[in-house]
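Student: The structures come next, written out as C-alpha cells.
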Structure 1
Amino acid sequence: MCGGFKFSKNALIALNILYILVGFILIGVATYGKAANLVTSLPIIGGIVACGIFLLVIAIMGLIGAVKHHQVLLFFYMVVLFILFVVQFAIACACLAVNSETQKKLAEVGWDNADNATRDDVEKAFHCCGFRNATESATCSTNCPTCPTCEDQLETMINYGFRVSGGIGLFFSFTEFVGVWLTVRYRNQKDPKGHPGAFL
C-alpha cells in the first residue's frame, strides 16, 4: 500500500543509501584531488573528507534506525537532519542571492587567507598571477610577466560556482526535508508484523 509502513521504510532506506553514496563520492573526490595533485591544500581536502564522513555517519544512523524501526535512533536522525536542512537551506539561499560585488570581496578575503600552496594551485590551474596585481606573485611574475590577474580569470568561475553550489545545496536541502518528513511519519506508524500490544 502506497504511503504505508513498508513504503515509508523503503523510502527512508533508499534516501539513506543515496546519502551514503554521496558521502563516498565526497571522500573519493577529495582523495582523487590530493592524489592527482589538483589540490595541495590540506585544509580544503580535510574539510571535504570531514563532510563526507559526517554524511556517512548520519546516513548509517538513519539506515539502521529505518531497518530496525528504532525509535531513539530515528529521533536523533530526524533532529540532526532538520538542523542540516535549516543550515543548508540558508546557505543555499545566500549563495543564490550573492551579487557580483560581494562575490569579489569574498574571493579577495579567501585569497588573502589562503596559504601559498593554494594560491599556487589557483595560479597554475587558471594561468594567472596574483589576485588584483600580477606582481603579487614572485614565482608568477618571473615566468609570465604579462599574465592576467586571477580576479579577472576567476570572475566567471566564481559566479558559476556560487550558482551551482546554491542550486545543489537547495536540491539536497529539500531531500533532507523529505527525509525529516518520512522519519516523522515512519516513527509514528505501527509495524504490522510487530507485537499487537507493543507501544511505539
Structure 2
Amino acid sequence: MSLKLYFLRHGETTYSRTGGYCGELDPDLTPNGTKMAEAFAAAHQSIAWTAAYVSPMKRTIATAKPLCHAIGLDMQFRDGLKEIRYGEWEGKTQEYVKEHYTEAYIRWLAEPAWNAPPGGETSVQIASRASLVVAEVEQKHPSGNVLVVSHKATIRIILCSLLGIDLGRYRDRIDTLAGSTSIVRFGERGPLLEVLGDRSYMDEALRALEGT
C-alpha cells in the first residue's frame, strides 16, 4: 500500500467568505464551516486513517475535530501547516490593500514566490516550512492514509511544490475552495495528484458557497 495524503482545507470562515486577508488571524468557523467539517467526517469515517497532521489554528482544528473525534484519531499540530503570513495586510480587504499598498501588491501579484506582503511571507518561505512537514509524514508513514488539514494558500503551494509547478503561479494553477479535499498518492514515480478540490461530499447548499 502506498502513502496517500488528503489535503483538507478548513471550512468557511467570515474571512474566506469575504476574501479578506486573515493568514495569522484566528477566526472561528462559521456555522456553514462547521457543517462542511461534519460532512467531511461523515463521508470519510470508513477510511483506515493512519494519522492526522493539523495546522494549530482554531479554524483548522475545528475542521479536523469531527473526523478525529469520531474515530479516536489524535491531531498532530505542526506550525509548518499554518497559513501565509500577510504581515501588514492582515485583517484588511483586497480593495484596501490595492489602494494603500499599490506597488507592493503589484509585485506580490506578479511574483509571489519572491515578493512578500510587507512583513509577510513569500511562496518559497511557505514551501520551505511546509515541505518539512510533508517529509516528516513520508518518513513516519511510508504507507497508509494521512489527513493534512491546512489553509488555502499553504495547500496550493504544497501541491505546486510536490507537482513541480512554479511556486509563483500557485494562484493561477491550483484552486481549493473552503472545505475541499485534494489527494496526492506517493508512488514509485513520485507524487501523483489523484483528486483536486473535491467537495462532492457536501450537500448542494454547502457546495453553492464558493468560499474564496
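Derivation of every value follows stated rules applied to the coordinates shown; laboratory data play no part. The shown structure was predicted, so the numbers you read here are calculated from the model rather than taken from an experiment.
Student: Assuming -27000 is helix-only ellipticity at 222 nm (-39500 (n - 2.57) for each DSSP H run of 4 or more, over all residues; to 500) as calculated from a single structure, say which of 1, 2 it is.
Tutor: The structure behind it is 1.
Student: To which of 1, 2 does the computed value 4.3 (mean projected area of the Cα convex hull in nm², for residues 27-82 alone) belong?
Tutor: 1
Student: Taking mean projected area of the Cα convex hull in nm² from the coordinates of each of 1, 2, which one would give 13.1? If you can, show how the numbers build up before the last one.
Tutor: Values: 1: 13.1; 2: 10.8.
Answer by label: 1.
Student: Related question: A value of 27 was derived for relative contact order in percent (Cα under 8 Å, 6 or more apart); which structure in 1, 2 was it taken from?
Tutor: Values: 1: 27; 2: 31.
Of the options listed, only 1 reproduces it.
Student: Comparing Kirkwood radius over Cα pairs in Å, for residues 123-178 alone across 1, 2, which structure shows the greatest value? Don't skip to the end; give the middle numbers.
Tutor: Values: 1: 13.0; 2: 11.8.
Comparing 1, 2, the top value of Kirkwood radius over Cα pairs in Å, for residues 123-178 alone belongs to 1.
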